[in-house]
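Laboratory data are not the source of any read-out in this text; all were calculated from the coordinates shown. Keep in mind it's a predicted model, so treat the numbers as computed, not measured. Cβ atoms are built from the backbone, for glycine too; each structure is taken alone.
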Structure P
Amino acid sequence: MISRILVAEDNRILLDVLRFNLVRAGYEVLTAMNGLEALTVLREHQPIDLLITDCQMPGLSGVEVCTQVRQDPQL
């Protein structure tokens with residue numbers, strides 16, 4: 001089974017570079033442009049094997065996203 005990775009990054013260029021390289025390495029990659037979108041993707045596309053997140057994003061920061069993930073057993 002291919003590992004599924006969510007990349008949450010508000011810089012479009014960096015997001016595209018990360019997605020390109022991870023797909024090229026054989027991973028399924030989902031993306032989000034902010035913390036709120038990342039939580040939505042996490043809820044709608046389980047299981048996700050790895051979350052790569054920017055620390056400073058609009059809406060929720062990467063730290064806040066990780067805190068919510070740790071508090072929610074469904075994620």
Structure Q
Amino acid sequence: MPAGNHALFLAYLNAYNSHEDIVLSPDDLWLMITIYYAKYVNDNAEKLRHIFVNHEGKITLTIQQGQPEPE
């Protein structure tokens with residue numbers, strides 16, 4: 001399996017090859033999970049559309065601010 005763009009795999013591989021420790025926090029793992037989840041959703045947007053929205057096509061979102069924009 002080529003390492004490609006898999007940052008976590010490359011980090012493990014570099015640590016292994018240079019005989020160093022690797023320390024991962026839970027935030028590192030959650031970030032990896034959310035990145036791959038977002039990629040999956042983007043790659044399968046039409047198949048997953050019914051889970052996230054109740055409309056067909058695109059709609060225009062309008063945001064109303066309570067105060068005027070600074071000049």
Structure R
Amino acid sequence: DGQPKLKPLSELRALYAGIGQNKRIITYCNRGKQSALTYFVLRQLGYEAAAYDGAWFEWSNDSTLPIERDGDGAH
């Protein structure tokens with residue numbers, strides 16, 4: 001029918017198999033919309049997930065918060 005759909009839960013379980021279910025997972029993206037889908041999927045799979053509501057946009061605009069870049073440590 002051409003409509004976007006989620007993969008079956010069995011396929012999603014396989015995609016997330018490397019993540020231990022004993023950890024809390026915080027989803028985030030640039031503005032928060034894209035991470036909502038990951039949050040939803042993780043919750044459907046039984047993971048303890050939360051979404052960082054402020055997203056990267058909020059975090060990166062607060063100079064008091066650390067940002068780690070590849071190879072050069074926290075800033």
Check your understanding: To which of P, Q, R does the computed value -16500 (helix-only ellipticity at 222 nm (-39500 (n - 2.57) for each DSSP H run of 4 or more, over all residues; to 500)) belong?
Key -> Q
Point to revise | Answer label among P, Q, R for the case where mean count of other Cβ atoms within 10 Å over residues 5-12, calculated from the coordinates, equals 10.0 | key: R
Point to revise | With distance in nm of label points 7 Å out along Cα→Cβ at positions 45 and 61 derived as 1.3, matching label from P, Q, R | key: Q
